[in-house]
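Okay, got some structures for you below.
FYI, it's all coordinate maths here, none of it is from the lab. As the structure is a prediction and not an experimental result, all values here were calculated from the model. Cβ atoms are built from the backbone, for glycine too; each structure is taken alone.
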Structure I
Amino acid sequence: MSQSPRRASVSRNTSETRISVSLELDGQGALRAATGVPFFEHMLDQIARHGMFDLDVHADGDLHIDDHHTVEDTGIALGQAFAEALGDKSGIQRYGHAYVPLDEALSRVVIDFSGRPGLYFDADFSRATIGRFDTQLVAEFFQGFASHARATLHIDNLRGINAHHQVETIFKAFGRATRMAVSADERLAGRIASTKGSL
């Protein structure tokens with residue numbers, strides 16, 4: 001794997017949102033975020049801290065309608081940033097998994113930077129909203145990420161009563177699983193973890 005810094009900056013501008021994401025894969029777990037959606041920023045912080053990624057996320061979206069476009073488009077931009085930062089994916093482990101509990105809640109995330117995008121999401125949240133945040137947007141965020149990072153992503157909330165805990169365990173597990181998947185394996189130096197020779 002190249003020793004050059006694994007980082008990327010992506011901008012996504014539509015009639016609904018203006019998103020910018022900067023990502024450093026080998027970071028210190030630092031987040032700078034301004035999205036106008038406080039609970040979502042709290043979840044982005046879980047990705048950064050548990051993934052040990054440095055993330056800078058700024059979003060100017062049509063929040064007067066709702067949070068949907070802002071959250072979905074941030075997932076898209078973050079997926080694009082991962083794809084760019086990983087390059088040809090040589091030297092990375094490719095697969096990652098994590099189980100994360102938070103009190104009564106437990107979630108599992110498994111990711112494969114396979115080049116074949118797909119989200120397989122199973123969560124029955126105990127509430128429809130957390131504050132003003134619509135819990136349906138959790139799946140929308142990860143769908144955007146999986147499609148544009150070109151990753152296969154399995155997300156299961158295995159149990160939970162408190163919706164905040166349920167969602168937080170998903171984002172924490174995602175950070176940790178993704179950290180594993182993008183980490184370097186010296187035995188794969190210059191090679192792709194696939195019999196096909198490409199991902």
Structure II
Amino acid sequence: MPRQTPLQREGKEQHLLDAAYKLFLGKGVLKTSIDEIVREADVAKGTFYLYFRNKEDLLQKLVEKISTRILSEAYHAMRQHSSTDFAENVVTMVDYIVEYFKYNKLQLQLLERNFSWPMVRQAFSDQSDPLWKNLAQDLAQSPLAQRYSEDELFKLMFVLVEMCGSVCYSSIIEGKPDTIDHMKPTLYRIIRQSLS
């Protein structure tokens with residue numbers, strides 16, 4: 001039997017991710033079975049286990065892909081409107097993310113409160129990706145790099161991104177403690193204060 005090429009393997013993994021994404025958005029994660037995912041992807045059940053340990057592993061990889069794509073789009077939007085003020089650039093990125101989730105509530109429900117950690121973890125572990133290189137470079141050139149160690153910067157960025165993801169979920173999905181449009185001024189003020 002001929003061995004699969006890396007492209008064929010990647011294609012099957014992507015089919016599984018695409019199938020899971022469609023089913024998770026339509027039925028929810030809990031109501032979607034692995035059997036349904038493999039049927040939708042048109043692959044054998046054993047193929048699923050070549051790529052993922054279980055449904056939670058697949059969900060984690062899906063969350064990482066979605067989070068990275070949204071962050072990449074936010075970064076490019078910020079670059080188009082960048083200023084010399086680092087804090088304002090961060091607010092521009094966060095505003096893109098907030099607005100994205102306002103209009104893509106199903107994706108936010110799928111991500112739940114998991115938007116932040118996969119992005120931050122990947123940013124500091126895989127700096128070969130151009131997006132992560134650019135983000136790391138921007139952070140290193142910011143005024144924050146003068147005041148904080150790399151570890152402290154990591155923790156600060158983690159807290160800010162975690163806060164953004166949590167506020168989006170609470171305000172957009174649950175309407176708590178207020179709508180996202182009413183929460184944005186408070187969120188952006190906290191970000192500006194944290195980065196100044």
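Remarks
- Of the structures I, II, the one that 1.00 was derived from, the read-out being FRET efficiency 1/(1 + (r/R0)^6) of positions 30 and 78 (r between Cβ atoms, R0 = 30 Å, to 0.05): I
- Structure (I, II) behind the derived value -24000 of helix-only ellipticity at 222 nm (-39500 (n - 2.57) for each DSSP H run of 4 or more, over all residues; to 500): II
- Structure from which 10.4 was derived, mean projected area of the Cα convex hull in nm², options I, II: I
- With distance in nm of label points 7 Å out along Cα→Cβ at positions 46 and 166 derived as 1.2, matching label from I, II: I
- In this comparison of I, II, the computed figure 19.6 for mean count of other Cβ atoms within 10 Å over residues 54-61 is attributed to I.
- If P(r) over Cα pairs in 10 Å bins from 0, in percent, for residues 86-173 alone is computed and equals 16, 47, 31, 6, the structure in I, II: II
- Test item: mean count of other Cβ atoms within 10 Å over residues 70-77 calculated as 18.0, pick one of I, II: II
- Mean count of other Cβ atoms within 10 Å over residues 38-45 from the coordinates reads 15.4; which among I, II: II
- Largest in relative contact order in percent (Cα under 8 Å, 6 or more apart) among the labelled structures I, II is structure I.
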